[in-house]
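A.B. asks: Read through the structures below before going on.
Read-outs: derived from the displayed coordinates by stated rules, not from any lab. Bear in mind the structure is a predicted one, so any value in this text is a computation, not a measurement. Cβ atoms are built from the backbone, for glycine too; each structure is taken alone.
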Structure 1
Amino acid sequence: MNLKDDSEYKRVGSDKKVHLPNRLGYFLKFVRQNPSELMRLFRIGLNTYYFRFIKRCTGKGTVIGVSPRFVNTANITIGQGCLLQDSIYIRAGVDGSIRIGDRAALNSFCKLFGHGSIDIGAETQLGPGTLITTTGHDYQDKELNATYQPVRLGRRVWVGANVTILQGVTIGDHSVIGAGAVVNKDIPPYCIAVGVPAKVVKSLKSY
């Protein structure tokens with residue numbers, strides 16, 4: 001490995017390698033260029049420790065950014081090697097649950113409301129401002145009683161910025177959701193979906 005390139009490769013499974021930064025090299029470079037950010041790194045370290053060893057809802061190697069808000073952590077499970085950026089809100093609900101697979105990444109300002117349960121597959125990425133809700137209301141009901149349906153995102157799904165994913169939706173493995181889309185119906189695996197409401201515009205099976 002060339003230590004000067006601040007990168008390394010880690011084998012995942014039997015035949016795949018994932019590109020990872022050289023953490024020590026990246027940290028030293030970051031501190032030299034942004035010494036005032038040391039306090040931010042300290043807060044990230046505290047959050048990461050707190051949710052791993054106190055709340056016990058995150059796996060080994062998972063990093064939690066600043067200003068997180070997790071509600072009902074007993075019903076939240078976050079895998080290993082995940083990255084959760086700043087100002088993320090995760091609410092599992094009393095009867096719901098939220099499970100995030102290994103090596104998933106959630107960008108800043110994501111909001112997950114898992115009263116009806118949310119399952120996010122390994123290596124899936126959520127863009128900044130993504131909203132996932134499992135709650136709906138019957139507008140014909142005078143009481144507007146809430147209904148709950150699970151949301152499932154497969155493995156290696158890529159969700160663009162400011163996407164809204166509504167209750168009952170399943171997004172298949174390796175699919176891409178364009179920025180700003182509203183997903184109110186299932187999206188099959190290996191495709192690109194965009195728009196309001198989201199519609200499939202391209203298949204990725206040939207890639």
Structure 2
Amino acid sequence: MEARLVLLLAAWGTMLAAGAAPGEAAPQADIATTAWQLDLRFKDPQRITLRLPGDDYDTTFWYVMYEVTNRTGKDVDFFPSFRIVTDTLQVVEGGANIHPLVYDAIKARHFREFPFFAPPVKVTGPLLQGEENARASAAVFRTFDENAASFTLFISGLSGETERVRNPAFDVKRGESEENPRAFFMRRTLSVVYDLPGDPQTRSSATPVRRSREWVMR
């Protein structure tokens with residue numbers, strides 16, 4: 001996933017340098033979509049600190065609480081992807097190398113608001129229609145670069161809308177490969193930008209401030 005992001009950034013940079021319009025370089029999603037789209041309720045990122053078994057130190061994690069509901073009129077598969085990209089270009093995948101006890105601690109903290117909370121592995125897969133089949137979980141991230149003054153939360157897997165975009169950096173002589181794709185397949189993705197007030201010494205306790213929320217193709 002991270003390698004694909006690097007390729008996308010390089011391709012968009014090439015397109016912009018050649019004078020392409022930003023909208024061509026990074027396709028914008030329509031406000032409304034004709035494809036299916038799940039309803040997502042989520043809380044802004046927050047931290048939790050705990051000591052894991054075998055450690056003699058505390059570890060801090062970021063997490064995003066969410067509840068997803070299928071009101072599309074048909075059963076669909078729910079396989080979400082949560083990713084944080086900082087303004088220092090660090091990429092942090094949600095759910096990567098997270099101990100199960102972290103989810104237990106989050107469940108205990110939010111039990112009243114999310115009584116049916118379950119770890120991500122138990123909420124993915126076929127999602128039936130209706131509020132009675134809504135699922136609640138959390139995307140958990142390892143802490144990221146303390147020098148980051150802002151970050152973007154990308155959430156995909158909520159919509160069936162996709163788009164094929166040519167790779168302007170494609171090298172015909174090298175032939176098509178994973179490192180040299182002819183095109184990228186992008187998905188309708190929710191993009192939420194947050195600022196982290198303060199400086200590197202104080203940001204470890206700063207509360208993220210939401211700056212924007214929009215749908216993009218990524």
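A.B. asks: With relative contact order in percent (Cα under 8 Å, 6 or more apart) as the yardstick, tell me which of 1, 2 scores highest. Show your work: numbers first, answer last.
C.D. replies: Numbers: 1: 10; 2: 23.
Across 1, 2, relative contact order in percent (Cα under 8 Å, 6 or more apart) peaks for 2.
A.B. asks: Say we calculate mean count of other Cβ atoms within 10 Å over residues 52-59 for every structure; which of 1, 2 gives the highest result? Present the calculation step by step, with values, prior to reporting the outcome.
C.D. replies: Working: 1: 15.4; 2: 8.6.
The structure with the largest value is 1.
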